[in-house]
Structure I
Amino acid sequence: MVQFQTRLVAGVSVPDTAMIAGALEYARRLSEPYLFNHVMRSWLFAARIGQLKNIDCDLEVVAVGTILHDVGLTAGVSGPNRFEVNGADAARSFIKERGFSDHRAQLIWDLVALNSTPSIALHKEAEVALGTMGIGLDWAGFGLDVIPAVEIAEIVGAFPRLKMKHEFAETCCHLVKTRPETSYDNFLRDFGERFVPGYQSASTVDLLMNAPFED
């Protein structure tokens with residue numbers, strides 16, 4: 001494992017590099033306060049899980065990928081694809097301009113693109129899986145018992161949730177309303193079906209049955 005200079009954030013020892021500082025500034029500039037606090041908690045949870053489980057990985061990649069994992073939800077990042085892919089493309093552009101290798105850039109792309117699909121991401125490289133663990137813990141409480149409750153409280157106290165359940169749902173519903181074509185094969189569909197009147201997603205069964213072939 002590469003050794004980095006470290007600092008304490010909400011009681012957690014994390015790498016302190018120029019790349020991470022740049023990612024933090026980028027995410028803060030793009031994100032609403034609730035979303036920035038979410039990525040910060042996710043990063044700190046990922047870092048702590050890695051320490052407690054003694055996971056050997058590139059901690060700078062975990063940091064940058066986790067900090068940037070939701071930029072695709074912000075107004076400052078757009079594109080023709082589902083928000084995870086738009087965000088992953090933006091994250092890769094950001095880090096490639098700053099000299100990350102192709103391999104490290106690909107790990108960050110995968111972390112951002114796959115973090116909302118843990119059934120895949122948790123089986124990827126350690127960096128992708130660890131970032132996804134931290135994100136999942138903050139988003140839905142997955143693996144909450146891994147980190148002592150007093151440490152969870154310190155992290156949440158430093159970066160409050162700011163009504164994240166409501167705000168995140170509102171963000172997702174906005175994407176469903178404005179870009180419904182990007183909502184059919186990810187979790188945006190669940191928000192559309194629950195909260196957006198008149199929303200109807202494309203069915204994979206219909207796609208198969210309507211395929212232009214004579215069987």
Structure II
Amino acid sequence: MTNLFSTFDPSTSSSISLNWSSTFLGILIVPLFFWLIPSRYQIMWNKITSTLHKEFKILLGTPKMNGSTLLFVSLFSLILFNNFLGLFPYIFTSTSHLTMTLALALPLWISFMIFGWINNTTHMLAHLVPQGTPAALMPFMVCIETISNIIRPGTLAVRLTANMIAGHLLLTLLGNTGSKLSLLSLNLLIIAQLALLVLESAVAMIQSYVFAVLSTLYSSEVN
């Protein structure tokens with residue numbers, strides 16, 4: 001079991017852990033936008049960010065939250081960079097650890113809750129009882145809604161971590177069997193690994209999008 005999960009070990013040595021530096025590798029790519037003639041890559045990325053900006057603006061649905069879309073687009077970009085970097089060999093996947101994902105989800109959720117309960121207390125209390133709930137069920141609904149609200153940062157963090165770990169573990173397990181297979185089986189294994197790599201690329205994009213969209217929806221509820 002130790003060898004199985006060794007790919008997720010953040011320690012490169014006993015004195016210092018350098019694997020977490022992969023989190024900041026994406027930042028090295030960003031400054032090029034300001035110095036180079038616009039390339040296809042930059043134009044594509046600008047289209048993605050502008051599309052996300054429009055979508056998040058619709059989800060937020062209130063003019064009070066102007067500028068908030070920048071936060072959520074930046075969050076999407078950070079998670080997307082780290083998810084993709086983890087697909088390269090020998091690069092540590094920081095988003096496969098709860099240390100990273102909880103550090104993103106928990107401060108966001110706490111700030112939304114503080115803002116909502118201080119500025120819109122009546123609105124937040126009204127959220128605890130869905131419209132049309134019978135009077136007898138109201139105490140139970142308050143308990144259920146409170147619990148579902150409290151576990152939101154945990155579900156955000158665990159969803160991202162679990163999806164990253166699951167795909168990488170499957171790739172590692174299949175890759176470790178390669179030395180014991182025949183030539184025909186090895187060819188089938190390579191095809192399967194390529195298919196899984198494409199699937200993991202899709203998961204990397206989808207999970208970063210899901211994290212950003214759910215964060216946006218949680219923030220829209222406190223207004």
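Readers should treat all values here as calculations from the given coordinates under stated rules, not as data from a laboratory. In this text, all values refer to a predicted model and were calculated from it rather than measured experimentally. Cβ atoms are built from the backbone, for glycine too; each structure is taken alone.
Suppose distance in nm of label points 7 Å out along Cα→Cβ at positions 8 and 112 works out to 3.2; of I, II, which structure was it derived from? Attributed to the structure labelled I. For which of I, II does relative contact order in percent (Cα under 8 Å, 6 or more apart), calculated from the coordinates, equal 21? So the calculation was done on I. Any idea which of I, II comes out highest on volume of the Cα convex hull per residue in Å³? Once volume of the Cα convex hull per residue in Å³ is worked out for each structure, II has the highest. Identify the structure, out of I, II, from whose coordinates distance in nm of label points 7 Å out along Cα→Cβ at positions 56 and 120 was calculated to give 1.8. The value was obtained from structure II.
Taking distance in nm of label points 7 Å out along Cα→Cβ at positions 24 and 200 as the criterion, the largest value within structures I, II is that of I.
When mean count of other Cβ atoms within 10 Å over residues 40-47 is calculated for each of the structures I, II, the largest result comes from I.
Have a look at I, II and say which one yields -23000 for helix-only ellipticity at 222 nm (-39500 (n - 2.57) for each DSSP H run of 4 or more, over all residues; to 500), as calculated. So the calculation was done on II.
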